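Peer 1: Just below sit the structures, each encoded as structure tokens.
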Structure 1
Amino acid sequence: MVAEHSAEVGLQDLLPCGPVQAWPIHLLARVIDWALVGAAGVMIVLVFFNVCAHAFGHDLAQTTEACELLMVWVSFLGGASIIRRSGHMTITEFIDKLQGKPRRVADFLVQVFALVSLLILFWNGLIIIGNNWGNVLTVLQIPMAYQYMPLAIGSGASMIFVAYDLYQILRGKSREERYGVDE
């Protein structure tokens with residue numbers, strides 16, 4: 001079963017469009033997108049609150065550290081979100097000249113390299129998380145592991161999106177069929 005992004009209405013219209021993908025991939029993408037919206041909303045409120053506090057000569061260090069923590073989460077989850085849409089920055093002068101099967105082979109090789117890189121990030125993220133449960137953030141007094149979790153979670157989600165793209169490439173789908181963009 002494939003989720004159609006064009007059939008979404010209501011709150012889903014607030015999220016950016018993405019390629020048509022199998023429902024588990026689509027669900028993961030929507031969870032990530034809504035987490036990004038929620039984190040951005042919380043950061044906006046916290047920064048506004050701290051600006052108001054500054055107007056009265058106060059500063060709440062908790063808001064600064066919370067926003068820094070959320071920004072790390074937004075960075076890595078945002079990376080996964082853009083990978084799902086194939087919107088990440090690329091240099092494609094050579095690969096864009098390819099069409100048909102040669103293009104799919106090149107896409108496949110690039111995605112295999114990306115998958116290996118993400119696996120390294122994921123694995124090292126797990127190690128860093130494991131090593132930081134005993135350390136705490138200075139102001140919020142929560143384990144630093146929470147600040148490193150987005151590395152593993154974002155890399156893990158990205159690996160799922162890249163692996164799904166590899167599956168689509170192996171099924172013979174062109175870039176246009178996978179992402180709705182011209183080859």
Structure 2
Amino acid sequence: MKYIEKPKKQKKVYEGIVIDVRIDEAETSLGTTVKREVVEHIGGVSIALEDDDGSFFMVRQFRYGQQKEMIEFPAGKKEIGEDALETAKREIEEEIGYKGEDFEYLGKIVPTPAYDTEVIDLYYAHKGKKVGQNLDEDEYLIIEKWKLEDIIEAIMNGEITDAKTVAMAFILKERRGKENE
């Protein structure tokens with residue numbers, strides 16, 4: 001028998017700018033009732049934008065929830081009704097200031113599946129034409145360029161801990177390995 005939990009009642013307890021929160025009452029396939037807290041998030045994208053020299057654009061920014069500066073691949077939240085690829089194209093221009101070319105879909109990750117609906121779609125692209133940054137009003141970040149091997153090393157020594165960046169770096173490493181076989 002496959003274990004599942006089906007929502008019976010859902011009550012929204014918070015509506016925010018980035019997330020909403022609800023409390024569900026769910027019936028399990030064992031016949032029991034459980035309560036579940038769920039963070040609703042529209043989802044987002046992360047982009048590995050490669051420069052002509054083989055390095056990747058990374059962003060260094062303060063993350064309030066972690067109360068520290070973090071190094072990440074550029075990323076952003078989808079807008080209502082926006083396709084993930086369109087989000088990726090918009091976000092890379094806004095954060096890095098370049099158009100992306102030859103976008104490739106690398107897959108998706110679910111960063112916190114126990115209580116969060118967020119799904120992050122991962123993309124790879126080449127640097128295109130410069131268009132200039134267009135950051136959100138409350139956004140501050142520093143753009144850096146990193147070689148993939150340096151990203152991997154920073155992950156392994158605990159300097160980079162962002163889940164989407166860790167996942168994407170190892171996907172890129174695996175793809176590069178297969179290309180060289």
Structure 3
Amino acid sequence: MSKDSKTVSSDKAPVEDGSKRDFLYLTAASMAAVAAGSVAWPLVDQMNPAADTLALSTTEVDLTPVEVGQAITVMWRGAPVFIRRRTQAEIDAARAVDMNALRDKETDEERAQKPEWLIMTGICTHLGCVPLGQKSGDQKGEYGGWFCPCHGSHYDTAGRIRKGPAPKNLIIPPYEFLSDTTVKIG
């Protein structure tokens with residue numbers, strides 16, 4: 001070979017078979033994803049509510065035995081729910097309140113689907129005590145509704161905060177009337 005003659009070399013580099021490598025990477029990644037899912041699913045699934053909790057997510061109450069002026073307490077999701085069949089005087093007193101006098105401004109119409117029935121969670125919005133006023137001998141506070149003995153919050157006949165440290169009205173749970181005498185809470 002002479003100096004002028006060039007060594008013939010291949011300009012092409014050996015072709016790697018990338019399809020095999022890509023397949024192995026995708027297979028390994030897929031197996032890792034399946035393994036992670038099989039570990040994560042039981043952890044996520046255990047956070048779902050238990051069947052007994054789901055069974056308590058709604059409760060139906062027969063209102064037939066409740067007379068005008070009477071109140072009952074039922075349990076829903078582990079909390080007391082106050083149901084009061086209000087008198088016309090209680091309804092009139094609740095509707096006559098000046099909205100500017102209220103800390104948490106809600107009309108009586110916004111709080112009661114049917115004027116004679118007031119349904120609300122019986123937990124004071126200050127620190128979670130159960131207010132008095134459901135039984136006939138209970139202290140009802142200065143506004144004829146409910147009185148929280150823990151820190152002195154007074155609620156009116158619509159369950160609205162009128163005096164004391166509670167920042168909000170008694171909470172109205174989701175409910176619907178299934179008939180004139182049956183209500184479903186939750």
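Only the coordinates and a few stated rules stand behind these numbers; no lab work does. This one's a predicted model, so the numbers in the text were calculated from it and none came from an experiment. Cβ atoms are built from the backbone, for glycine too; each structure is taken alone.
Peer 1: Match the computed value 3, 15, 26, 28, 21, 7, 1 of P(r) over Cα pairs in 5 Å bins from 0, in percent, for residues 74-169 alone to one of the structures 1, 2, 3, and report its label.
Peer 2: Comparing all candidates, it corresponds to 3.
Peer 1: Another question, then. Comparing 1, 2, 3, where is distance in nm of label points 7 Å out along Cα→Cβ at positions 34 and 154 highest?
Peer 2: When distance in nm of label points 7 Å out along Cα→Cβ at positions 34 and 154 is computed for each of 1, 2, 3, structure 3 gives the biggest number.
Peer 1: Determine which structure produced the value 44 for percent of Cα pairs over 31 Å apart, calculated from the coordinates; the candidates are 1, 2, 3.
Peer 2: Derived from 3, not from the others.
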